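Below: a set of structures, written as structure tokens.
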Structure 1
Amino acid sequence: MLIKAKTLSGYKLHGLDGNLGKIEEFYFDDHHWIVRYLVVDTGNWLTDSLVLISPYSLAGVNKEEQYIAINLTKKQIEGSLSLDHDQPVSQQFEESYSGYYGWPVYWNGPYMWGTNYYIERNPKMLKKSTQGDKSWDPHLRSTFIVSGYNIKASDGEIGYIEDFIIDDETWAIRYLVIATQNWWPGKKVLIAPQWIESMSLDLSKVFVNLSRDAIKESPEFSAEAIESRL
């Protein structure tokens, strides 16, 4: 189903032995535009309160009760690497993290999940990539930080990123919700990641390879339309 990132933020996380905390934000890569980690505030039960949770561990989203079930225990999470929220997530961190849980790294293959197109949660079915079989360099972005980035079309700016529409089956980002500001007052449109040429962290801008008029013809964002597909 499709669901907004801001809607998921605040959802509780239910582990195998109780409540693990709540979702703060998401880290995604700008190569496949897919969520790689949920950033979770564990509250008081863990000294290092922020932890990363991979979609490999997710069992399902419960929209009615606003929680996500995961197949991990508190002890497993407690033994994983702690997150320094003030520093970028390094590739070395990700390799150690994946090794701890026994999950393959996602950049050692051509598909969204490395050697798998979809998330394979059965350990016996996972294909392990050989070390050195590197396909691309991962670059993680924060949904919290990227929200607010200006959108630059081929002929001028059109607004800013307000939210992300996530598919909770594949955890791919299907659309970005763009608030068009004064260019088209009161309107919000959806743009697909495939239209994006590049992203500048220094300029806080996302560059789209379409004109403003072409984007104006893209689907207008409607919360009701998104909700109808949940």
Structure 2
Amino acid sequence: MTLSHENESQGFAIVSGVIDAAEREELISTLGPISGAGRRGLLSQPAIARLARSSKLLDLIRPHLPSDPFPVRAIYFDKTPDTNWLVPWHQDLTLALSTKTETPGFGPWSIKDGVPHAQPPIKLLEQMITIRIHLDKADASNGALRVLPGSHRLGRLSAEDIQSLRSRNTEFTCVASAGDALLMRPLLLHASSRSTSESHRRILHIEFAAFTLPPTLDWYEAASL
């Protein structure tokens, strides 16, 4: 099965060895320790912006999007025994924007870490891909992502829809080695459990879009690009 077919039919794909050991150690050093679950706004860091704009990542994404992609958000997660959490089943439905400006088709609005977020029309979410770069191995013991394959094709789902899908479908645990990347559609249902391991589960999460926002809106991280 080709990467493109897997991503389109299942909504995700795991790509081996996207970064090597030296690149991984450099990223860990650049990102440094964090307090809490994660850190947002990382496209302001030159090393992260360069990686996000690199052909290494863009060449993985281009086959899945209708036009040239560009990075719009980067988040760093570090799940450890001391900073541990679970994430219930959900879809990634919001965009991080510079200001809250009422715009047809965008909403409801929310604020996360002081940044305005809005849900865009589904047709725009369908023109996005996320890459999750694994800086450590990920498996069931340290809270690897779990997904419901194919759920990205069902649009925006209600809580009742999610419960029904979970009861009728088999979840998949995205086991990955350090240096691997997970490509996923934002509308793919996903969750993660608490870690029961003593090891880190560090993830660099970068979102890419292939569309232009309405003139009333700007990406929160666009100025750093």
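Per-structure values
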{"read-out": "Read-out helix-only ellipticity at 222 nm (-39500 (n - 2.57) for each DSSP H run of 4 or more, over all residues; to 500), computed value -5500, structure in 1, 2", "value": "2"}
{"read-out": "FRET efficiency 1/(1 + (r/R0)^6) of positions 94 and 142 (r between Cβ atoms, R0 = 30 Å, to 0.05) - structure with the largest value, from 1, 2", "value": "1"}
{"read-out": "Which entry (1, 2) yields the derived value -0.49, -0.63, -1.01, -1.27 for log10 I(q)/I(0) by the Debye sum over Cα atoms at q = 0.15, 0.17, 0.22, 0.26 Å⁻¹, for residues 166-205 alone", "value": "2"}
{"read-out": "Distance in nm of label points 7 Å out along Cα→Cβ at positions 38 and 190 - highest-scoring structure of 1, 2", "value": "1"}
{"read-out": "Identity of the structure behind 12.0 (criterion: mean count of other Cβ atoms within 10 Å over residues 30-37, calculated), options 1, 2", "value": "2"}
{"read-out": "Given 35 for relative contact order in percent (Cα under 8 Å, 6 or more apart), calculated: source structure among 1, 2", "value": "2"}
{"read-out": "Entry that produces 38, 32, 22 once Cα extents along the principal axes in Å, for residues 70-149 alone is calculated, selected from 1, 2", "value": "1"}
{"read-out": "Highest-scoring label, criterion being Cα Rg over 2.2 N^0.38 Å, among 1, 2", "value": "1"}
{"read-out": "Source structure (of 1, 2) for distance in nm of label points 7 Å out along Cα→Cβ at positions 86 and 174, computed value 1.9", "value": "2"}
{"read-out": "Top of 1, 2 by distance in nm of label points 7 Å out along Cα→Cβ at positions 14 and 182, largest first", "value": "1"}
{"read-out": "Per mean count of other Cβ atoms within 10 Å over residues 158-165, the highest-valued of structures 1, 2", "value": "1"}
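Bear in mind that the values in this text are calculations on the coordinates, not laboratory data. Computed from a prediction, not measured in an experiment: that's the story for all the values here. Cβ atoms are built from the backbone, for glycine too; each structure is taken alone.
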